[in-house]
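Undergrad: Okay, got some structures for you below.
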Structure I
Amino acid sequence: MAGVSTIKRGGSRFYVDPDDGAIKVPGVTSIVDKLPKDFLKYWAAKEAAEAAVTNWDIVSELIKRDPAGAVDYLKSAHRRKSRAATDLGSAAHDLFERLARGESVTDRHLHVDVKPHVRWFREFLDDVQPEFLHLEETVWSDIHRYAGSFDAIARVEGDVVVLDWKTSAKVYDSTALQLSAYRYADRIIRAADGASIPVPTMAGGGVFQVRPEGWQFVPVECGPEVFDVFKALREVFDWEATLSKRVVGRPIASGGLEQTGTQRRAA
């Protein structure tokens, strides 16, 4: 396979140009992550509180032996929850791709947690009848300098749309930004041979959302106005990565302000 490789830097994912390894551009999801998400603070606090209440016997004993360890355990509760959801989502995505390609998936070999997802995806294929044009490929924007990997581009009821598979409990509005980035990229870099082909003209986007109890196919607006917001976030990404680190200079005059240890070491 000649897929595009990625690297992690400073918590963000970058795609490496297969023709010029010196060119690296940020990934779509890393750019969308620059969107403020205040709800995540409350969710993380709720997970920590629930971990303390649910596992109080463990936490209380840990507090006696290792208070710092108890703090680490509670403050990492949301990461454990997120990691488990990510693992489930990744497993489901792999199976969705295989089913979309027409491959056989044997239910008796599946983990119990993903069996409902496979069942619902089969029903989605039967009911919606998508004609898949591209699956799990990488898009690249030469103009705006970003890249990303989409789940599918398909023809649905005569319209070509970009699709995303979601196993989360909610389809968030940030998904529209993600899909707009895929829709308006310049080219697809095929995993099979590394060749670049144009991104097809699309009418819009949609999400196949699946939960253990059922599924739904949700249209998502990802037109030019949404893409303008994504492009603004692309500028915010550059601000945080580079420009923000250069805008505050050294003092040219001072008086009475005690230097910190960090300032003394920098001097």
Structure II
Amino acid sequence: MKTTTAPLLFSALAVLLAVPDAHAWKGDSFKVCADPNNQPYSDSKGQGFENKIAELLAKAVGKKLEYTWFPQRMGFIRNTLKAQIPDSEDYKCDVIMGLPTGAELVATTKPYYRSTYALVYAKGRGWDDLKSASDLDGLPEARKAKLKMAMFDGSPATTWLLNHHLVEYSTPFQSMDADATISTAQRLEKDMLAGKLDMAIVWGPMAGYLQNHNKAGTFELIPMSSEKDVRFEFPISMGVRIPDKDRKAELDELIAGHAKDIETILKQYRIPLEAKE
């Protein structure tokens, strides 16, 4: 959910300190469970930020990176992390790179980043004067009537829109549909570029994708701040099987030891980052 050279005398010790005990990484592979079409998180071409972080950690433990692909929706954990290879005690994969900290059905590591939802709007369509999401409250009715704002089902942004009396000016947008070959961020990007939508409040990595995947000046990103009854900031962890305590502990060490490298990757994808709690 991402070594320095040293004098020969100290190189062996440095490796021992940098790489966790390899007993949790049996075999030749660092096995990741991932969605093949879920930009900006992961895809089968290795272009997502979770792909890049997985590459970083696989190299750190001296293993080949290997994926088990499955759409990250209903049945994902059952068909990946908890699925055993037929006629074997081994599992198809061992790590999910990005899950909310404390997610059910898995054991989650210490958070490796914390992000927030953000308001993203297409520039040059009459909304460039917005400096914060709360500016939408003070718009005259004539301008509100022109809003083409996506409203995601099950999102804290929907609660925010309700609290700010903006639901009637919003367009329902499903978080996912039957087509698993395109991510939610890509569908939203397509509709915003086509002019069907002008803005949306979306999770940080998706907001970063809209900015990062298009030329400068196409989209503006404004981070949201939590309000009473509406939380926008969340920590994200990696997930392993609940009994897999050794692997979880070693991932915690890897996250701590490579925190700067992980942060560099996240910033390359323009993900709005919040201070960790």
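Undergrad: Out of I, II, choose the structure whose coordinates give helix-only ellipticity at 222 nm (-39500 (n - 2.57) for each DSSP H run of 4 or more, over all residues; to 500) equal to -13000 when calculated. Walk me through the numbers on the way to the answer.
TA: Values: I: -13000; II: -8500.
Checking each candidate, the match is I.
Undergrad: Here P(r) over Cα pairs in 10 Å bins from 0, in percent has been calculated and equals 6, 22, 28, 23, 13, 6, 2, 0, so which of I, II was it run on? Please report the intermediate quantities before stating the final value.
TA: On the way: I: 6, 22, 28, 23, 13, 6, 2, 0; II: 6, 27, 31, 20, 11, 4, 1, 0.
It must be structure I, since only it matches.
Undergrad: Then there is this: Assign the value 0.55, calculated as FRET efficiency 1/(1 + (r/R0)^6) of positions 194 and 242 (r between Cβ atoms, R0 = 30 Å, to 0.05), to the correct structure from I, II.
TA: Details: I: 0.55; II: 0.10.
So the calculation was done on I.
Undergrad: If you work out FRET efficiency 1/(1 + (r/R0)^6) of positions 66 and 202 (r between Cβ atoms, R0 = 41 Å, to 0.05) for I, II, which one comes out largest?
TA: On the way: I: 0.15; II: 0.85.
Ranking I, II on FRET efficiency 1/(1 + (r/R0)^6) of positions 66 and 202 (r between Cβ atoms, R0 = 41 Å, to 0.05), first place is II.
Values in this text are rule-based calculations from the coordinates and carry no lab data. Keep in mind that what you see is a predicted model, and the values were worked out from it rather than measured. Cβ atoms are built from the backbone, for glycine too; each structure is taken alone.
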